[in-house]
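**Student:** The structures considered in this document are given below.
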Structure I
Amino acid sequence: LRNYLSNGGVLLSDACCGRDTFDQAFRREMKRVLPQAKLEPLPAAHPLYTAKAQIRNVSYTDMVKQAKPDLNTPELEGITLSGALAVIYSKYDLGCGWEEQIHPYSKGVASGDSLKLGMNTLVYAMTH
């Protein structure tokens, strides 16, 4: 994985249902794979957020709204290697939104916005 990412590959990951245990494990494994790198929040002006659709705000599932009622912006993180975004990570679930699955206890991005983030991520990864 280190070689793949260091040679221009891109890894997209999200925590299914926004599970904290996955979030902790993913961060631990990224430290093992890329010990010199750190997951950093993608700034609001990052080109990923405009790669296809203009994304400034997103809706979240009820579990996120209960925990963070004021959260309405995307919270993607990334690792940049040699000037290129190599790892794109969401601690909030994206995949259930892509499948249009509703899980009452999921901590994730709502379906429509999850799809937009997915498309933007795909377009960004293919063009950068």
Structure II
Amino acid sequence: EGKHACVNMLLSGTASGVIGASWLARQAGEARILTLDIGGTSADFALIIDGEPQFGTGELIGEFPLYIPSVSVSSIGVGGGSIASVDVQGVLRIGPESAGSTPGPACYGRGGDRATVTDAMV
């Protein structure tokens, strides 16, 4: 199916996590939960209400709207590989720069020398 309807695969990994979380919520008797999926460059949030994931047709990929039914997910550009820095006013900033997979966060020991969210968690 992916070969002929690849648009149906957009955000499928994130959506799968939300669908799984909705099942867990129902098993636990929880009607409302907020899911969080943290990747290397982004964090994705979704709401489960009355044990069901929320769907919409107005999701965006960048600035481009999807006009197909999909799990409603909100994303921010902060993930495990996001670089942490202090700006000129002394305020901690995270992202949008990322260490990527190579060299990766400093804690990987592969040459990364800038602090990331992953480094802060280790």
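Read the figures in this text as sums done on the coordinates, not as results from a lab. Owing to the predicted nature of the structure, the values given are computational and were not obtained by experimental measurement. Cβ atoms are built from the backbone, for glycine too; each structure is taken alone.
**Student:** Suppose Kirkwood radius over Cα pairs in Å, for residues 36-75 alone works out to 11.0; of I, II, which structure was it derived from?
**Tutor:** II
**Student:** One of I, II was used to compute distance in nm of label points 7 Å out along Cα→Cβ at positions 60 and 92, and the answer was 0.5. Which one was it?
**Tutor:** I
**Student:** For the read-out helix-only ellipticity at 222 nm (-39500 (n - 2.57) for each DSSP H run of 4 or more, over all residues; to 500), a value of -5500 was computed from one structure; give its label from I, II. Write out the running numbers ahead of the final one.
**Tutor:** Working: I: -10000; II: -5500.
The correct label is II.
**Student:** For which of the structures I, II does the calculation of relative contact order in percent (Cα under 8 Å, 6 or more apart) return 34?
**Tutor:** It must be structure I, since only it matches.
**Student:** Where is Kirkwood radius over Cα pairs in Å largest, in which of I, II?
**Tutor:** Top value of Kirkwood radius over Cα pairs in Å, among I, II, belongs to structure II.
**Student:** Ranked by mean count of other Cβ atoms within 10 Å over residues 12-19, which of I, II sits at the highest value?
**Tutor:** I
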